[in-house]
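Dropping the structures in below, format is C-alpha cells.
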Structure P
Amino acid sequence: MTIPTGPVAAPDRVRRLACGADVVCVWSNDYGGLTFRTTGPEGRFYIKWGPRNLEFALRDEAERMAWAAGWTRVPRVLDQGQDDEHEWLVTAAIDGASAVDPRWIAEPATAVAAVGRGLRALHDALPVVGCRWDWGVESRIANAERRGIAVPESLRRAPETDRPVVCHGDACCPNTLLDAKGDWLAHVDLALLGVADRWADLAVASTSTVRNYGPGWEDALIEAYGVEPDRERLDYYRSLWNAT
C-alpha cells in the first residue's frame with residue numbers, strides 16, 4: 001500500500017457512494033485498489049474500491065469485520081457491494097491515525113510498541129473457537145495456487161504451531177490505528193483474518209517495521225507483543241508471506 005503523491009480521480013461508483021461529499025484518495029495498492037476518505041455533512045467515512053480480487057473479496061472483509069467487532073475495535077461497515085468488474089466497501093471513520101502517519105513515522109519507538117501491543121491484544125481477544133476462517137499454511141498455499149503462484153516445496157513443511165490464534169492476516173504497521181497519545185486503538189484491513197499460528201502475523205508485522213521506520217525495529221515490535229523472537233518461525237513465515 002502506498003500514499004498517493006498527487007490527486008487521484010474518484011471513479012463514478014465512488015462519487016455515487018460519497019453522495020456529494022468531498023473525496024480524497026488516501027491509499028492505493030498493487031491490485032489497482034483505491035481507498036478514499038470522504039468528508040461531508042454526515043461525517044467522515046472511507047470507501048475502498050477496486051477490481052475484483054482473486055486473493056480475497058471486500059465481501060470477505062465486511063463479514064470478518066462484523067464478526068471481529070464483537071471482541072475488538074474495527075471499522076463499522078456501512079455498505080458493501082460489487083458488479084461484474086469492481087467491488088467496494090464503505091466503513092465509518094475511527095478517530096485515530098495509522099501507525100505510519102507522519103507523526104508516528106517521526107516517533108518510531110512509540111509506534112512500533114503500539115503495533116506490537118495492539119497485535120497481542122487482537123490475538124488475545126478474538127476467539128479461535130467459533131472463528132470460521134482459516135489462514136493456516138495449507139489454506140494460504142492453496143489460495144496462492146488458485147492464483148497461479150508456484151509455491152516452493154520447502155514451504156509446505158511448516159514449523160510446529162506455537163499458539164493458534166485468530167490472525168489479522170495483513171498485520172503490516174499501517175493497519176494499526178493509534179490514538180493521540182500513541183496507544184493502539186483499532187485494526188483495519190481484515191480481509192484475510194483467520195486462524196493460524198501467531199508467528200504468521202508476527203513475521204509480517206515485524207518485517208513491516210523495516211519498510212515503514214527503517215532497520216532495527218523488528219525485535220522491538222516482537223518484545224512489545226510480549227514474547228522472545230523465534231528465528232525459525234519468523235524466517236519461515238516471512239518466506240511464506242513473500243511467496244504467496
Structure Q
Amino acid sequence: MEVTVAPVRLVLLPGMDGTGDLFEPLKEAMGPQAAIDVVRYPGHQALGYDDLEPLVRAQLPTRAPFVLLGESFSGPLAISIAASPPPGLLGLVLCCSFARRPGPGLAVMRAGLLELSMRLMHSRPMRAPMRQLLLGRYASPRLSGMLQASLAQVSVAVMTRRMKEVQRVDVRDKLSLVRVPTMYLQALQDRVVPRRAAAIIQQRLSALRVVKLDGPHGLLQASPEASARAILSFCGELQPASP
C-alpha cells in the first residue's frame with residue numbers, strides 16, 4: 001500500500017500589530033502548496049492574553065493536524081495553548097518571542113511612558129526609528145510600507161494594552177506542560193527581544209530546538225526564505241502519514 005504524506009497546516013499568530021498582514025512575505029516564501037491559516041486580532045478592542053486565547057482557540061483547525069506559530073507578542077499565547085493542547089496540535093514554533101517580559105529593549109515603554117510611547121509609535125517622526133528597530137538594514141520600501149500600514153490599523157488603546165500585557169506576562173510554568181516538539185527561531189540582529197529569551201524557555205523546555213537566523217526582530221518579514229526553510233523542515237518531520 002502506498003503511503004502519502006499530506007502537508008501539515010500551519011497556523012500563524014501575529015506580532016504586536018495583530019493584523020496578520022505582515023505574514024505575507026513568509027506566505028510567499030512557503031509556496032502555493034503550503035496550507036496556512038492566519039489568525040487576526042481585533043484592532044479596536046483592547047484585549048489581553050486571557051481575552052485573546054479563547055478567540056484563537058475558536059479559530060484553530062478541528063479536522064486537520066496543524067503546527068502553531070507564535071510570533072513575538074503571540075509567543076506567550078501560543079505557549080499557553082500548547083500547554084493545554086487542542087486536538088490535532090503536532091508542534092509549536094516560537095519566533096523572536098518570550099515566556100516572560102523580555103526587556104531591556106522594551107524598558108522605555110514602561111509605566112507612565114507607555115501610552116505616550118504608543119502614541120509616538122503612530123506618529124510620522126517615529127516611522128524611521130520604528131523601521132530601524134524592527135527591520136534594521138532590511139527595511140526595504142515594501143516592508144516599510146507594510147509595517148506602517150499594519151500599525152495604522154491598530155488603535156493606540158489596543159497597542160497600549162498589548163504592551164502592558166507584554167510587561168507583566170510570565171508563562172514559564174506552562175512550558176513544563178508542553179509535550180509537542182517545539183522550535184524557536186532566533187534573529188541574530190534582534191534589537192527588541194534579547195537572546196536570553198530563548199535560553200529562559202530552554203531552561204523549562206529542554207528539548208527546545210533553537211534555530212539561529214540572520215535578521216532583525218521582524219525575522220519572518222526580512223528573512224522569509226530562510227525562515228520558511230526552517231519551518232518547512234520542522235513541519236516535515238511532524239507530518240502524519242496516511243494510507
Structure R
Amino acid sequence: MKKDGADADHSAPSFILFPFHSMSFFLDSLGAAVRMAWSLDPELIKIIYVSLSVSCQATLFAALAGIPIGFFVAHGNLPGKRAIITVLNSLLALPTVVIGLFVYVFISRRGIFGSLDLLYSQHAMIIGQFILIVPLITALTIAAINRVDQRYRKTARTLGANRWQTGLVILREGRFAIAMAVISAFGRVISEIGISMMLGGNIKGFTRTMTTAMALEYDKGSFTLAVALGLVLMILSLAINIVFNLIQGQSGR
C-alpha cells in the first residue's frame with residue numbers, strides 16, 4: 001500500500017507542473033518575438049511592408065470607388081435602390097475564399113485575363129481585397145449619408161443651393177462616418193488570409209503577408225515569427241481602434 005501511495009505521490013508533480021511548462025513555452029516564444037520585433041528583423045519588416053502596401057492600396061482604390069457609389073445611391077433617386085442596398089448587404093457576408101476563387105478563375109493562365117500574368121502577384125491580392133471591401137465602404141457610406149439630419153438638406157435648399165451643392169453639404173456632414181467606414185475596411189483587409197493565400201501564393205519577400213506568414217510558421221511549428229507578427233497585428237488593431245474612437249469623438253461634437 002505504501003508503495004502504491006509513493007508512486008502516486010511521485011507522479012503527481014508532472015501533472016501539476018504541466019501548466020507551468022506550457023506557460024514557460026509561451027513566455028519564451030513571446031520574449032523571442034519581442035526581441036525579433038525590437039531588432040527590426042529584415043524578414044519581419046518585409047512581411048509587414050507587403051501587408052501594409054497591399055492593404056493600403058486596396059483600401060484607397062475601394063474608397064475612391066465605394067464612397068461615390070454610396071453617395072449616389074443614398075442621395076440620388078435611383079430605380080431599384082432597395083435592391084441595390086440588399087445586394088450590398090448580402091455581399092458583406094461573402095467569404096474571402098469565394099472571392100479568391102472567383103478572381104483566380106479570371107486571372108489564371110486559362111482565364112480571360114491570364115495573359116496579364118497577374119496570378120501570384122501583389123496586383124492580384126489588391127484586386128481581391130478591393131472586391132472584398134468595396135461593398136463594405138459603399139454600404140457604410142450609404143448608412144452615413146442616410147443618417148445626416150434632414151434639416152441640412154432643407155436649409156441648403158432654402159439658401160438656394162442646387163442638388164449638387166446640397167449633396168456636398170451632406171457629404172461634409174457625414175465625413176466622419178465615411179472616414180470610419182474606410183478605417184473599418186482597412187481593418188478588414190489587413191487581417192484577411194483567404195484572398196492573400198489563394199491569389200498571392202505566400203511567396204517569400206514578394207506576396208507573403210502577416211496572416212499568411214503566421215499560418216505558414218504555425219504549420220512549420222516555428223512560433224517566434226508567428227508571435228511577432230501577431231503582436232504587430234494586435235498593435236495595428238489597437239491603433240485602428242484608437243483612431244476610430246477619436247473620429248467618433250469628433251463626429252459626436
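Listed values, structure above:
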quantity	calculated
Among P, Q, R, structure where distance in nm of label points 7 Å out along Cα→Cβ at positions 58 and 210 as derived comes to 3.8	Q
Label whose coordinates, when mean projected area of the Cα convex hull in nm² is calculated, return 21.9 (choices P, Q, R)	R
Distance in nm of label points 7 Å out along Cα→Cβ at positions 170 and 218 - structure with the largest value, from P, Q, R	R
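Only the coordinates and a few stated rules stand behind these numbers; no lab work does. Keep in mind it's a predicted model, so treat the numbers as computed, not measured. Cβ atoms are built from the backbone, for glycine too; each structure is taken alone.
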